[in-house]
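Listed below are the structures to be examined.
Rule-based calculations on the coordinates, nothing more; no lab input. These figures come from a predicted structure and were not determined experimentally. Cβ atoms are built from the backbone, for glycine too; each structure is taken alone.
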Structure 1
């Protein structure tokens, strides 16, 4: 791996963040689901501070990113970090950048007194699953199923629309 530095995103990085989001969506075969815009990213990441982004850079070039936010564990009685997205450009994989990002997030969690670092991974993404379980020694949460409300189902659950 060439020298890797991790830097936090700053206002003005919205287009770069969006480029990584689009590349990730393409990799996950979900390109049609991206509705984020630079203005939305600026609002939610930098103004409302609801998420954070860090970049992995090699020789000053962004090669990967991670987007994360705090969650809370009632059982632990303290916050954790939830990694929403981690993505390394395909041509830069296998060089340690993903590991550098994940280790940075683990250090961030510890520095902030968090009790855990969690994330989800698509079932078909075997290269990532192998990396998480073999290299990073992460444990899959097989007894849990993720549920989601979005769009019309979210509005219906809030009582704003008929289901």
Structure 2
């Protein structure tokens, strides 16, 4: 399966940000919110310079970040806020282990890309990602290669989440 979307590179001082933790993604003062759709407006609510992201983001957008995205607590809200926004995928150099598992189980596409700076993409670019091959294309040309989804991750994504996947087994 392939998805298309507009890129958001989460950068600081011209470099992809590393170690964006779950508190930066979704501040703990909003943990009382239980409706997923309501969570959308608090995505990156505690990440300096990105608090207005929910007003700018559109359904189908794709986030690019550095190493260890989603490190920290096992806060499910930090996944659900992006699902509520309609984010198509998050591409990062690496993910916090718990965040990655929560995202996969929730049907949020997360892909690892080891490109040093991912300079081939800029915020606002329209790209296409093939989840099965990991190819990231701009203007039909492969510009980056991410680690493709494995069979189980891909099946969970197609089902919508782990619970729906398990219903089909």
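Quick notes on this structure:
- When relative contact order in percent (Cα under 8 Å, 6 or more apart) is calculated for each of structures 1, 2, structure 2 comes out greatest.
- Which of 1, 2 yields 2.8 [distance in nm of label points 7 Å out along Cα→Cβ at positions 16 and 120, calculated]: 1
- Structure responsible for 47, 44, 26, with Cα extents along the principal axes in Å calculated and labels 1, 2 on offer: 2
- Once volume of the Cα convex hull per residue in Å³, for residues 88-151 alone is evaluated on every structure in 1, 2, the highest one turns out to be 1.
- Once distance in nm of label points 7 Å out along Cα→Cβ at positions 32 and 128 is computed for every structure in 1, 2, the highest value turns out to be that of 2.
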